[in-house]
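No value in this document is a laboratory result; all are computed from the given coordinates. Being a predicted model, the structure only gives us computed values, none of them experimental. Cβ atoms are built from the backbone, for glycine too; each structure is taken alone.
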Structure 1
C-alpha cells in the first residue's frame, strides 16, 4: 500500500492563497484512492492509494498545484481499514511520516520515498531520485507550459489543434509550450517510477 503525507505548501494556483489544502484535495479527487484524502492538521493532508500508478499521479498533481513537501511510504497498513484515512495505522503510515519529515529538510525538491521494509532501501532511493527529477521539471514550467501539459495529461489523445481550441491559443503556442516544457522527457520517466514503486509494493505485506 502507498501512503502519502503532504505538508505545508505555497499555493501555485487556486482561489484561496491563504489555504492550499482545498486545491490539493480537489486535485487528488481525480486519483483513485483506497480512502478519501483528508486534512490532518493545518496545511497537511494524508492520502492512501493501492497502486503505484496512483501514487505517481498523486505526487504529480500535488506538485502541480503547490509547493508541497511530499512523503511517500510503502508497506502494510492496519486491517480492517478504518472509516477515515486519519485513523489509518501500520508500517506504511510510519514510513510516510518519516519521509515527509525528511522532505521538509531536504533540497529544493521536497519529495521523499521510504519503504517500511529496509531491504528495499536502495530501490526506494532510486524511486525517490526519479520522482525528484520529475518534480523538478514540473516546478520549472511557466504558466503556459503548465496549462498545455495539464491539458495533455487529461486527454493524451487530443491533437495540438484540439488543445489550442480548448486553451484559447494558437496551435503554434501549444506546440512551443509542449516542446519547451519537457513533457515528453517527463512522461518517458513515468514507467520507470511506477516500476520501481511496484517492485517495493509487490514484495511488501499489504
Structure 2
C-alpha cells in the first residue's frame, strides 16, 4: 500500500512533497484546499487527525503529524544509504539536525508571527511588529552566515534539511528577503534546479 500524503495548498506540506520526490518513494497525494475567505484548512482534515492540519502522512493505517516528525520517519525508513541525511557519527549530523528542526522552530517562528500579526491587523510600526521584524532579520542573517560557509544546510551535501528549510527561504524571497544575501540566493538557484523540486511545483504549492 503506497504512502498517502495529505497536502494542503499554500502550506508547509509542500516540503514533504519535495522530500518524497527526492527519496523516490511511491506515494499518493490527497489534495485539500483552504477556505478562500478564511484561508483556514478545511474541516475534513479533522477527520484524519485531531489538530486538523497538514501535512499528514498515512502509512499502513498509521497517521503521522508534524513536518519534522514526518521527515524523520521518512528518512529513517527510506534512506538507508544516507543519501539525504548524514550518519550519526558524521561531523555534519548535529548541523543537519539543527536545521531540520529550525525549519519549524526558532528560525521559522518570526515568519509565522508575521502572518498572524497581519491577520490580526497589527500596524507595521507597532512595538510587536517592530520586534518581530528584528527577529526576522536575525533569522535571515543567521541563514546567510551559514550558507556563506556551507553550500547546503547539512554541509557539503544536499539533505532533507534543505527540503524543510525551503519553505522558509522561498517565503522570504517572495518578500524581497534575498536582497544583499548572495549566499542564500545561490542556494535557492541550486535547489530550485533539482528535478524533485520541479516535480513538487507540478503537484501544486
Taking FRET efficiency 1/(1 + (r/R0)^6) of positions 7 and 87 (r between Cβ atoms, R0 = 30 Å, to 0.05) for each of 1, 2, which is largest? 1
Any idea which of 1, 2 comes out highest on distance in nm of label points 7 Å out along Cα→Cβ at positions 135 and 159? 1
Computing mean projected area of the Cα convex hull in nm² for each of 1, 2, which one ends up highest? 2
